[in-house]
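S.K.: Each structure below is given as structure tokens.
Laboratory data are not the source of any read-out in this text; all were calculated from the coordinates shown. Nothing here was measured: the structure is a model prediction, and the numbers come from that model. Cβ atoms are built from the backbone, for glycine too; each structure is taken alone.
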Structure P
Amino acid sequence: MATPDDFNGENRRFRPAPASGWEMGWGILLVVSGVLAMLMPGVAALTTALFFASLLIMGGAFELAYALQTRDQQGFGWKLASGILTLLLGIGILVVPLAGVESLALLVGAFLFAGGVARTVLAFKVKPARGWGWVLLDGLLSIVVAILIAIGWPGSSIAFIGLLTGFWLIWAGAWRIMLRPTGPA
């Protein structure tokens, strides 16, 4: 965690805490995993869907436990229904992972479209400001990617989710490697 002493008073430059070999190793492992995911997008998409399913199953189980623990309080039926639906969704994705991959692709496409529209509107709201064109470009590119996802859906879902997972792993590893201290503080 960064403390006030981690900043140089002269130029307010961030200085990360000394990194262990584990941090560098984790970054390299993430980059290698990302490259493998991009080389094998089907495996990456399946792994992503199964991981998402396991999160839903755990979340559903915890929701059910919470609902049963608070059954004397108001809203017990809704808590129970929410837990059951979350659990069933996780089990459904676990049993039919291709449907989970397709659903994730559609969800990401919808998110990109909504975010793209919002950023495009924002760009025109801040238009005289410096850099407004970058906001506009971000918004328009998000809309284009969302449309490409919709056009290719469901056929391109496996490749899209697999490549998206790969890109994310590469960037997650890269920033960990790049943020490490390079010399004495």
Structure Q
Amino acid sequence: MRVPEPKPKVTPWPVALWPKEPKRFCPLCGGKLERISREGRMRLYCRQCDRILYENPLPATAAVVLENKQHLLLVKRAMEPARGEWCLPGGFVELDETPEQGVLRELHEETGLEGKVNHLIGVIPEESPLYGPLIIIGYQVAPQGGRLKAGDDAAEVSYFPLRRLPHIAFDSHQAIIDAIARRTR
């Protein structure tokens, strides 16, 4: 009689996929990395290939879509981080696109809307518990069609009065909203 093997314990997202561990080995040669002071900062260094491993933030976007300058489009997140909380539509810029293309793609994926970038609102650094340092690029976007519906990693999508918004999941998104709110007063 064969005894079935126990099923492995599955750790829920995000812990299983994104443990935040420091880099220990050089991605070029496999040598051990160490921290040294260079250019006024502590940097990862590979003695074996005599190279600095520069760590840079990931670019992400956030779209500000206003209806009659008084209602702001928000999405309720269906995934971590901040699952179940409201934020601006947006996400990571892909390798083959500009930030402007990225914000419009994310807007369509999460809300069903097409759009046109009006202007840059701001660029804000933020630390993500899953991805590390980010640069959030906020754009004001004018809707250009499509049908409003939650999609991709959004559980819900809705317009809210600019002066009565729910709690916003990310500090960078709140800063972008604050900047646009000052302009619409």
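S.K.: Given a computed value of 5.7 for distance in nm of label points 7 Å out along Cα→Cβ at positions 50 and 162, which structure among P, Q does it belong to?
M.R.: Q
S.K.: A value of 36 was computed for relative contact order in percent (Cα under 8 Å, 6 or more apart); which of P, Q is the source structure?
M.R.: Structure of origin is P.
S.K.: Which structure, out of P, Q, was mean count of other Cβ atoms within 10 Å over residues 26-33 calculated from, if the result is 16.5?
M.R.: Traced to structure P.
S.K.: Here's another thing I want to ask about it. One of P, Q was used to compute helix-only ellipticity at 222 nm (-39500 (n - 2.57) for each DSSP H run of 4 or more, over all residues; to 500), and the result was -4500. Which label is that?
M.R.: Comparing all candidates, it corresponds to Q.
S.K.: Comparing P, Q, where is distance in nm of label points 7 Å out along Cα→Cβ at positions 42 and 82 highest?
M.R.: Once distance in nm of label points 7 Å out along Cα→Cβ at positions 42 and 82 is worked out for each structure, P has the highest.
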